[in-house]
Structure I
Amino acid sequence: MDHDLAKNIKIKIQIEDFDVSTETKILQYKKTGAIVNFIGVVRDHDERTSQLINSMTLEHYPGMTELEIEKIVLKSIQKWELTGVTVIHRIGKLLVSDQIVFVGVSSMHRQNAFDACNFIMDWLKTQAPFWKVEENDNQKKWVEFRQSDEDAIKKWKK
């Protein structure tokens, strides 16, 4: 891996919110011509059941989660020419409209940035060990595996 790129990788698991503008500016390196960001937020309902959601609590396995995210990021670097990658994932109790995840990718060219950002997010949904509990009206429900997430990564296995 390019030494400059190695120092332009940021992976964080945190309780605190993140600032999209700040994180985007950090991804602006000398060779960067494109930056693509994905920001995931807490929805107000469960898509499958249409039940309202008041909050979501995210848990993870410290150490193992960061390692899995690092593996995903390294795969993206092998596939595309990138100048930087940032992955920030929040844990703890989050309310509707709170930011959950930030994936930012910078590259010399836009298509690399778009593809790598999409790749990282698809793999995060299926490989990174996070557990989610949705709450509504004092009822808690674990978020179940979605076949659509597994289907999304099939395009990257070709």
Structure II
Amino acid sequence: MEIESYHFWKLIHLVGVIVFLGNITVTAVWKILANATGEPKIIAYSQRLVTITDFIFTLVGVFLILGSGTVMAAKFGGVTATYWLASGYWIFMASAFVWVFVLIPVQVMQAKMAKSFQYGGSIPQRYWMLSRIWLFAGAIATILPFSVLYFMVVKP
């Protein structure tokens, strides 16, 4: 891989990382602050935005990261060729597992519930129970990619 090509893929990778990490951090803050108000309209609006932005920005970030990362990893012998690449890859996959099997289903359930109280009314207890699951799983799914950032920068 020529150096110009590597720099191009590295730029794409960094854009993906910024979009991905920025979105997962900001959406968590939105949701936490909205839930803290206890206001059904605010919570429903925030839930809708969290769901939309996660599907748009998180997915775009994932595609940019995985696509460019795979291309650049070839320079080092592939994704599993070095400790830091393999660790980063598998930690990223663990985060993806949490997203796909916990966070996305919870968000979809909450978005459906939010439609029932978006114009007022009480928030069902199940919504709050799912919010606790989302917060716990979301913390894990956010810490994992930040630890990948450590592996990619420090390369231990």
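What follows is calculated from the coordinates using simple rules that are stated; it is not laboratory data. Quick caveat, the model's predicted, so the values are computed rather than measured. Cβ atoms are built from the backbone, for glycine too; each structure is taken alone.
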Matching 5.6 (distance in nm of label points 7 Å out along Cα→Cβ at positions 81 and 137, computed) against labels I, II points to structure I
Here helix-only ellipticity at 222 nm (-39500 (n - 2.57) for each DSSP H run of 4 or more, over all residues; to 500) has been calculated and equals -27500, so which of I, II was it run on? II
Compute Rg/Rh (Cα atoms, Kirkwood Rh), for residues 49-128 alone for each of I, II and report the one that scores greatest. II
Ranked by distance in nm of label points 7 Å out along Cα→Cβ at positions 17 and 97, which of I, II sits at the highest value? II
